[in-house]
Structure P
Amino acid sequence: MSIYYLAIDIGASSGRHILGSVTNGKITLEEIHRFENGMVNKDGHLCWDLDYLFGEIKTGLKRCKEIGKIPVSMGIDTWAVDYVLLDKDNRILGNTYAYRDGRTKGMDEAVYQLIPLNELYARTGIQKQIFNTIYQLMAVKEQELKNLSAAETFLMLPDYFHFLLTGNQVSEYTNATSSQLVNPKTYQWDMELIELLGYKKSIFKPLSMPGTVAGSFSKEIEAEVGFSCKVVLPATHDTASAVMAVPAKTDECLYISSGTWSLMGIENKTAISTMESMEKNFTNEGGYDYRYRYLKNIMGLWMIQSVRSELNHPYTFARLCEMAEENKSFSSRVDVNDGAFLAPKNMTLAIQSYCERTNQPVPETVGEIASVIYQSLAESYKDTVEEIEGLSGKRYDSIHIVGGGANAEYLNELTAIKTRRTVYAGPSEATAIGNLAAQMIKANEFENLREVRECIYHSFAIKKYN
């Protein structure tokens with residue numbers, strides 16, 4: 001009889017429940033529930049509907065019961081930086097803002113009045129992103145002080161969902177590091193920094209590592225879904241889970257976790273917090289087993305996803321890749337990390353406007369737009385490889401692409417050509433696999449991360465591009 005583990009992976013546009021098991025030495029997956037996600041407009045702000053999301057979490061759990069495949073453990077991962085503030089009765093205070101909401105405009109300067117940017121980077125090793133939790137909390141302090149004053153608990157979103165399932169408030173390390181409020185030497189909240197910024201130290205719970213048991217389902221949840229199981233913390237930051245699933249034979253490799261964002265980097269045992277690293281906008285986010293994910297956030301497939309949405313989805317992503325290749329001679333390029341592409345009202349117009357103001361040919365057709373996006377992404381990858389090698393002092397011969405973007409064959413080919421590196425693409429379900437990996441290591445299915453990565457390499461299709 002198979003032993004099942006359940007990964008609930010919730011992204012900014014969709015979520016899914018995936019059962020995993022180990023059969024004949026290989027990891028097998030079964031998706032049992034999928035649901036939509038998206039930001040909603042509330043009082044002029046972009047927010048998340050947590051009641052809806054938790055309802056879908058429970059729906060997927062009930063599906064386990066229906067099909068007779070009860071997991072021995074489960075864990076939830078989500079995107080980074082977003083959080084809830086809870087009052088003394090564990091009710092959410094204010095809106096649950098989405099990271100793309102514009103309320104953090106100017107909050108970086110408010111933070112830097114208290115601690116300069118270079119000191120903040122040297123202290124945390126985390127790159128500046130205007131949506132980081134540090135700036136979101138400054139927006140609460142500046143705009144909704146009553147909510148900060150009334151707060152009794154701070155939880156990142158996967159921690160909040162785990163709390164709803166178990167009744168236990170446990171904060172996980174990897175996602176917490178994206179807040180820019182964690183000390184990279186102690187692996188805990190930087191309470192001196194938090195106090196300096198005027199946030200309440202008492203609301204932050206001690207950080208726990210992936211593999212920690214948060215508890216079992218509460219009696220109420222057990223009665224509703226029809227069973228109970230352990231809740232084991234995965235790397236709750238979805239990129240941290242995805243990186244766990246990089247099927248490399250060695251730790252010395254480059255990776256791209258490719259999806260809405262492209263997270264390109266390496267794994268280190270120590271943080272690189274030099275001023276050159278800060279100037280090139282690299283970050284040292286927490287990973288499994290006290291590793292640092294030294295990476296750069298690159299605007300990824302969000303751009304082509306947005307264009308496709310604006311066209312009302314008449315083309316598959318595969319067809320968009322074909323159209324981009326057909327227009328590969330179109331010469332215009334954009335800086336994919338330009339703020340104009342973070343949350344434009346219209347991505348197509350944003351790309352055209354960028355080309356116009358930089359005196360380049362303006363793309364008019366869908367194929368030309370797609371070509372600009374894919375070519376620009378691949379060139380950004382090339383530049384990032386060179387930066388990583390310069391900052392780390394190491395040479396890397398290959399790039400492992402995991403996540404949904406591993407299926408973008410044209411982009412993978414471009415990446416191999418422009419970086420002059422061998423590219424290995426797959427697995428595409430890396431985040432869920434990494435989530436499962438943390439649970440499986442906890443359950444002694446595998447001894448360590450290297451052993452589970454070896455199994456992942458042999459369990460899933462990996463395509464090579466030269």
Structure Q
Amino acid sequence: MVLDRSTRLRVAANRRYLEYDDGRPFFYLGDTAWELFHRLRREEIEYYVENRARKGFTVIQAVALAELSGLDTPNVYGERPLIDNDPTRPNDAYFKLIDVTVQMLGRWGMFLGLLPTWGCHWKLNAGGQTGIFTSETAAVYGRFLGERYRDAPLIWILGGDQNATDPRERAVIEALAGGLRQGDDGQHLITYHPRGPGQSSDLWHNAEWLDFNMSQSSHGARDHDNGLFAEHDYGLIPPKPTLDGEPRYEMIPVGFYNSDTVQVRRFDDADVRQAAYWSLLAGACGHTYGHNSVWQMWEPKRRPVIGACVPWQTALDHPGAFQMGYMRRLFESRPFHKLAPAQAVILDGPRNGGAKIRAARAIDGSFAFIYSPRGEPFTVHQGIIAAPRVCASWFDPRYGVETPLHTTDTPNIQTFVPPTAGRGCDWLLILEDATNLPKD
């Protein structure tokens with residue numbers, strides 16, 4: 001699918017998921033490439049974008065004013081984003097690289113999740129100033145971005161790993177959002193990437209400009225149930241879609257910010273999958289993947305941040321990235337937009353810890369997904385499917401393979417035992433109306 005200038009995203013009528021403006025559901029599958037514009041040349045961006053598109057990603061999250069000396073260290077073409085670090089004086093030559101990236105993404109059917117700035121540039125500093133921004137300059141900068149990218153396939157992501165808690169900080173964010181809206185005539189969705197672990201809903205849920213919520217479940221520990229973030233947001237009034245915009249990254253040291261040293265133990269693809277399925281089945285409208293080398297576009301000539309040790313080009317093909325594409329294909333193989341959290345359908349099985357079972361069921365009873373992160377058995381009543389004949393299948397999140405288990409005309413209480421068990425042996429059970437399946 002190629003996105004043209006008229007393609008837009010919007011919040012669906014039930015305010016639980018995102019959709020294209022023609023009504024087709026949109027599965028948000030993001031990748032964090034925070035330093036994309038700051039550290040890569042055009043040819044490298046093309047390589048990166050094609051890799052992510054072929055794996056099934058739909059959103060690339062990147063930053064205009066980057067975190068790692070993004071104001072003072074030029075990009076690979078020798079350009080800095082702002083003249084004299086003045087938000088009202090953007091450097092056109094720098095933003096041309098963002099222009100061509102947006103065009104690349106559109107050709108691959110992808111959206112840019114653009115952060116106007118990383119949080120360190122607007123957060124109150126030791127001198128009591130909000131970085132380089134005031135509310136007045138934030139409005140001007142937001143209007144510049146809105147006008148420049150009015151016709152681009154993108155989503156605005158404010159925040160940048162910081163929470164606006166002081167009135168001065170909140171005024172800057174409000175002004176930035178207002179400037180974006182004024183510049184693009186409200187053409188694009190806006191969300192907020194908070195400090196982790198955190199949720200935009202704690203800060204901005206009732207803000208008129210916040211179209212959907214974003215959490216950062218972060219990188220603190222294995223088996224941290226990030227589904228709790230989606231659960232929280234799913235229960236809020238008014239309802240807004242939600243997703244985890246920064247869960248545990250593949251190959252980032254576990255709990256690095258809870259220790260004085262970078263630990264050897266790192267999150268792997270099993271951690272990535274567990275976070276993704278837990279969040280989606282708890283009500284999220286999509287998910288974001290991340291890799292510790294890819295977000296910073298690390299290569300051996302650079303100083304590593306948070307223990308990066310694999311060149312970004314190699315890290316692009318680590319297992320977790322492929323497995324996110326398998327996940328998207330699974331959800332899109334059914335009307336995923338009908339899913340709602342359904343923990344009550346689990347009659348027996350692990351209810352906490354790393355083996356916690358999570359379930360979601362279509363609101364019309366046509367199908368259900370039940371996820372066992374460690375292959376632990378669980379019990380459900382198959383009557384949750386509104387059909388006289390129920391088909392059960394196993395889906396392997398590691399390899400994207402779906403295997404039929406059985407079809408029954410006695411949909412009653414049943415215990416399901418996944419094919420394998422243990423850490424990394426996660427399985428997802430699909431229950432669905434057998435009459436909806438293709439006939440041999």
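Every number in this text was worked out from the coordinates using simple rules, so none of it is lab data. Computed from a predicted model, the values in this text were never measured in an experiment. Cβ atoms are built from the backbone, for glycine too; each structure is taken alone.
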- Note on the structure: If you rank structures P, Q by Rg/Rh (Cα atoms, Kirkwood Rh), for residues 116-339 alone, the highest one is P
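Hey, mean count of other Cβ atoms within 10 Å over residues 276-283 derived from one of P, Q reads 26.1; which structure?
Computing mean count of other Cβ atoms within 10 Å over residues 276-283 on every structure in P, Q gives 26.1 only for Q.
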- Task: Figure out for me which of the structures P, Q the number 0.65 belongs to, where FRET efficiency 1/(1 + (r/R0)^6) of positions 108 and 212 (r between Cβ atoms, R0 = 25 Å, to 0.05) was derived from the coordinates.
- Result: Q
- Supply the structure label, taken from P, Q, corresponding to relative contact order in percent (Cα under 8 Å, 6 or more apart) with the calculated value 12. Q
- Check the numbers for mean count of other Cβ atoms within 10 Å over residues 12-19 across P, Q and tell me which is largest. P
- Task: Kindly point out which one of P, Q the value 20.9 was derived from, the read-out being mean count of other Cβ atoms within 10 Å over residues 52-59.
- Result: Q
- Where does the value 12.2 come from, among P, Q, when mean count of other Cβ atoms within 10 Å over residues 308-315 is the thing being computed? P
- One of P, Q was used to compute distance in nm of label points 7 Å out along Cα→Cβ at positions 124 and 380, and the answer was 4.8. Which one was it? Q
- Candidates P, Q; helix-only ellipticity at 222 nm (-39500 (n - 2.57) for each DSSP H run of 4 or more, over all residues; to 500) computed = -7500; producing structure is Q
